[in-house]
Each structure stands twice: as structure tokens, then as C-alpha cells.
Structure 1
Amino acid sequence: MLIISMNSFAQDEYPIIPKTGPSMESFIPKGWKVIMQRAGDLNKDGLADEAMVIQNTDLKNIIANEEGRMGGDTLDINPRMLIVLFKTSGGSYALAAKNVAFIPEQNDNERPCLLDPLLESDGITINKGLLKIQYKDFYSCGAWEVYVADYTFRYQNQKFELIGYDDYSMHRASGEEFSSSTNFSTFKQKSISGGNVFSEEKNKPKKVWKRIKPVKLLDLERLTEDVLNAFLVEIWK
């Protein structure tokens, strides 16, 4: 399971996002910038909706790395926010969802060698009506493991519900790899262990299917690292 340290900023430190606006730019607060943006129909009305991640640009949140530690000289811990907009038939936009607690910052003060989990991966994508968020846990120093996690959301029941979770890990020294894919709608999980990307002799993947415990699906707007971890522990009991 991929564990990303999410941002440490309190909810009240974030600007208020309007419910509606004439353009995407009207949802971007002063002092913030767009770092990732994707378009696609998310609510089956044939219109191109938008998902974007925005980041604060406050210079006080670009801090010096502690002397003697590995990693870059400075760390950008400016908070980020995910905003999902539905396009209306009139061309304006309506706020469909936002999340400030599940989007990791560019750098992690506790793990200075960790590269940007969002920008090192596919980040956010929209495909076939599904919103996917991907994070990659890759260290420039101090760790050999690479982790990738995908979270798949579908707009249903008037909210974006987490319907799928996929994870992959690979050891950069041994080549050992593991992956799993969990569908929370069908209550099925596929795990593949025993793979090796470096050695055909050692590459003996074994696939296992199992049913998972039915649980109430998570809402993107209420998703936090703690909520997700508790959810995964519950279904994998």
C-alpha cells in the first residue's frame, strides 16, 4: 500500500472556491497557479468538464532543507488543491468537487529525497467518464523501492465515489515487483506477486483473486490519508 504524506495545512488556511463561474480562471484564487489540468465528460452530458490541481505560490512556503540532509537545497511545501468543474450548456462552470487533504505537496519536509508524487506520475486523468488520480513514490536518495498508486473515481449518487484502487511496487536493486487491483464495486481484488523485471529466471508471477468485504464507498471531497488507510484496512481484513 502506497503511503503518501499529504499536506499539513489546516482547512481554514485555504481560500474559498466559488460555486459557479464564467470560466475556469474564475475558480483560481489570487496567488495560486494551475500545475495540472485535464478535460473530459464526467457526468455523461456530453460536455467537456475540467479537473485541475492548483498550488499556492507563497514564497514563505519554500523553505531551506536542513543542513546535512540529502535532497535539494530548498523544499516547496506550498499547499495544493484539486478542483473538479462541470461545464454547463451555457458555457459556464459549476464546482462539482474539491479536495485539499488528499493532494500531496511538491516536497515533503520529513522525506526530502521524495520527488513530487503528483508530477512524477500521470497525475490526474479523465477517461471514459472516470476521474483517476495517480501518485508515484520515487526517492532520489535513501530508498530503493518505487511505488505507484491509482485511485479511480466515478460520479454517481451526486458525488465522486472511489470505485477502484491499484498499486504497484518495484525494487530498483533486485527487480522484484508486486501489483494489486481492487474493484470496490464488484468486491474483487487481483494480486500478482513473484515478478522480476531484471531476471527471466526469477520472474515467476503468481496471480491470486479474492473477494473483499463490501463497504460504503468513499467520497472524493471527504477523502484524507487517514480515511483512506482506515478504509483499506477494513476491506482487507
Structure 2
Amino acid sequence: MTFLGLASFLVYSFWAIFNNDYFVDPYIAPFSSPCLAESCPEGARFLGFAPFGDWYALPPALLILAFPAGFRFTCYYYRKSYYRSFWLSPAACAVQEPHGKYTGETRFPLILQNLHRYFFYAAIAVGAILTYDAILALIHKPAGLGTYILLANAVLIWCYTLGCHSCRSITGGRLNHFSRHPVRYKMWQLVSKLNAKHQPFAWASMFSVMIADFYVRLVAMGVISFSFA
């Protein structure tokens, strides 16, 4: 099931990158937001800016997908999942390591997993942008089903992002006495509660972002056309 779930996410992501039906006012598909190329429809451009001009001929989604994808695929929970499902390293607890020598995450390409703490900051920006998109949809189409799909997705993205182990380390790490840092202690408690449910939030947010993205594209293509879409 883990293999099928991650594989479906990869296949959908590849399709979404090259699909141009990513905007229908006031919705923009999450996999293409922020849209930073001049080829983006005017209403889809983030804050009206298009820093990548006519010279940029590739799909706009390629400009930004590396950041949320990098955060998700270096995530501690996903590492466990795909190490077992794809690498078979190990296949399960108490199962012998199939490789002759265990090197952990000290060699290429797995040493790149250490970039997770930096991808976390990019994920915060992505979460803020998806929240901004959802709020814009709420302002301009408060009765739209897509508005609430985008809002639900933004909430799940935040629950997954803020429950990250790196976030827990940032809020509560390097503290010897929580009593001297009450604000950080409260933040650490909240993050710890989210962290305890990191696995379900990881899966829920992965499917919510695909559902939200696909829904917007169906509306943009005219497949879904009812009045409160």
C-alpha cells in the first residue's frame, strides 16, 4: 500500500507538471502555485508578479514543485516508508539488512536527506501561499465547493508541515529549562501534538493536495461546471 500510495503521487505529479489547465478564476491548482512565469494567466500570477519572462519556455510548475517535493521526500516518516518499500533497507523490523554493508545516510544520494531542515523553511512559504490562495477563493467565491477544498487542503498541509520533526527541534531544541522559555514551550507542546500524528497527516495532506489540484483542473477543463463548483 505504501508503494502504491507514493507511486500514485509521483505519477500524478508528473502529469500535473505538463497539464496547462491549472487556473480558473478564482482557483489555482496547488501544484502550480505560486505561478511565477509570464506564460501564467494574469490572474494566476502570485501578487501579479511574473519574474520569469518570455525566455522561460518550460511548464511553470517546474519552478516550484522541487521545494514541496523535496520537503516531503526527505521527511523522516516518508524515509521509513520508501526505504522499506523501494530500497528494502530493511524490508521490516527484525528483518536482516539485504545489503552487505550498511552506510545509512552518509553517502550519495542518501546524504541529501540532510537537506530536510532547509526544505522545511521552503515548505512554510508554500503553506503560506496555499493559504493565501484559499483565502482569495473564499473572498471571491465564498459559496464555491472548490474554495472549501482548497481551505481543507491548506489546513492539512499546515498540520503536516508544523508536525515535522525539524519544526519540533526548532521550537524546543537547545533548551535546558522550558520554564525560562514559556512561549517556546507552548509552541513545542503544540508541535509535539501534531508530531504524534505525523504519519496520518503525511498521508492525508498528500492525498488532499492531489484532490484539490485535480479538482481545480477539472473545473478549468469544464468537466465540472455546476454553479457552486
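Here, each number is a calculation from the coordinates, and none is a lab measurement. Note that the structure is predicted; figures quoted are calculated from it, not measured. Cβ atoms are built from the backbone, for glycine too; each structure is taken alone.
Among candidates 1, 2, the computation of FRET efficiency 1/(1 + (r/R0)^6) of positions 47 and 207 (r between Cβ atoms, R0 = 30 Å, to 0.05) that gave 0.55 used structure 2. Out of 1, 2, which has the highest value for distance in nm of label points 7 Å out along Cα→Cβ at positions 23 and 215? That would be structure 1.
Quick check on the output: -1500 is helix-only ellipticity at 222 nm (-39500 (n - 2.57) for each DSSP H run of 4 or more, over all residues; to 500), derived from one of 1, 2. Which one produced it? Answer for the origin of the read-out: 1. Taking relative contact order in percent (Cα under 8 Å, 6 or more apart) as the criterion, the top-ranked structure out of 1, 2 is 2, with the highest value.
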